[in-house]
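Alright, structures below, take your time with them.
No lab work stands behind these numbers, since they all come straight from the coordinates. Everything numeric in this text was worked out from a predicted model, so none of it was measured. Cβ atoms are built from the backbone, for glycine too; each structure is taken alone.
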Structure P
Amino acid sequence: MSNKRYIAIIPARYASTRFPAKPLALLCGKPIIQRVYERVRPCFDETVVATDNEEIMRLVQSFGGKAIMTSPNHKSGTDRCWEAYQKCGARYDVVVNVQGDEPFIRASQLEAVKTCFDDADTQIATLVMPFTPDTDFALIENPNSPKVVVDKKGFAMYFSRSVIPFIRGREQSVWSSQHVFYKHIGLYAYKVDVLKEITKLPQSELELAESLEQLRWLENGYKIKVQQTRQETIGIDTPEDLHKAEIFLKTHGEEHC
């Protein structure tokens, strides 16, 4: 059994172009950030919300959670996680960055990403979900759903908004039956020293081209271990997504989400 200590940090900023004050929005009567926190907390030695807003901080404290104020100027959740970790007042081996708009994140997914660190070569870890052979190709080629190719040892080789790999000589309509394509799930975990290092890296050419932060890490030689999940996550990016999440929750019930 691993003796590593894990802290989950949930970035939750107030300003959002598509959905301002999203962490405070109610999902079937309970704030989104509370739903995320309550799902994450049992899986880790410590769980904290990293926010830039006092109202969010007070809300988290009101339901018994822990929150840390961070700068409003961070460009990414990774940077916010590092500041929060420095302020948390305790030492851990691995920081897990859980997005604050994933109220249906499952314990099995959180545990899966933790198992990546059983491999001593793992510096950063993330999750992928295989597209099934009957997946509509339009879903696979959606640029808002990044794809990843993985090597024989389970490390990411490349992430892209394009479909990778390209299947030469076959019609796209049969690609998903010829190869297992992987959808990237945006859950990250980092060894603490690696998190410190990657927050100091300047943006890279590949990152700027694809608008994918993880390419900065690959381009600088960091190894990203990949674990699979068969369960889809339901993120909330817009008020419309919140409405869909409410329908999902009412249809399936708390115990099945």
Structure Q
Amino acid sequence: MSNATQEAAQSLAGKTAIVTGAGQGVGQGIAFSLAKHGAKVAVMGRTLAKVEQTARLIIERGGVALPLEGDVKVLADLQRCVDATVAEFGGLQIVVNNAQQVPLGALNAVTEEALDDGWTSGPLATFRLMKIAYPHLKGDGAIINLASTAARRWDASNYSAYAAIKEATRAFTRGAASEWGPDNIRANVILPHAKSPGLEWWIENKPEEAAAFIKTIPAGRVGDCEDDIGEVAAFLCSDAASYVSGQSIAVDGGQAYMP
């Protein structure tokens, strides 16, 4: 391995990350990539067995991981998981807000309960975790929040509630980038298309609908949670992206137009 390759592989050495919703899908893929690039990773999720599996796989690959059971909708859980991460690893430089309950459906079908769950697990949890982590991130911090290109759809049918939730997350991210930039904290948004468990279910159960959707992706495929989405997240958390902040980056094979 060349020196350049070795440096790239350890671009996050000495950094500690916490990733929410890391038991599967995009969160797990991001956790894998951060660990692969040298970060110590606290993997947080509601189901302990799932985050334990993620941590176990990271350790088997030679990385360092800490499984943390916690619900992002519960403020005390967020505080406890940050405290546990800092106690275990001695600091916290990277926060990835990935966990999200999704309120999908037509306006007349989406309940206020579903919308409230989406808000609490998404923008509110992001807002809370960023603020809890802020004292630790000062000086060398990177925040990655997950949103969606749903708001860029010309036809918002069945997606407006979801898009509204994700747009709030983008607004909080821009605020963090603007207000905390002087503290050397960067905040960016990734808007992914990824083969998560939910999307895989959709492809298997509604193949014609899924095939029509995939045809709208110029790259002709859905992204891999680790190799496509996770690697972009790792780059944005590295010193190579030290001048990138406040941006929304669609990692979607060229489907969305983000002016």
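Across the set P, Q, distance in nm of label points 7 Å out along Cα→Cβ at positions 60 and 172 reaches its highest value in structure P.
Quick one: helix-only ellipticity at 222 nm (-39500 (n - 2.57) for each DSSP H run of 4 or more, over all residues; to 500) came out at -13500 when computed from one of P, Q, so which one is it? Checking each candidate, the match is Q.
P, Q: which one has Cα Rg over 2.2 N^0.38 Å, as calculated, at 1.00? The read-out comes from structure P.
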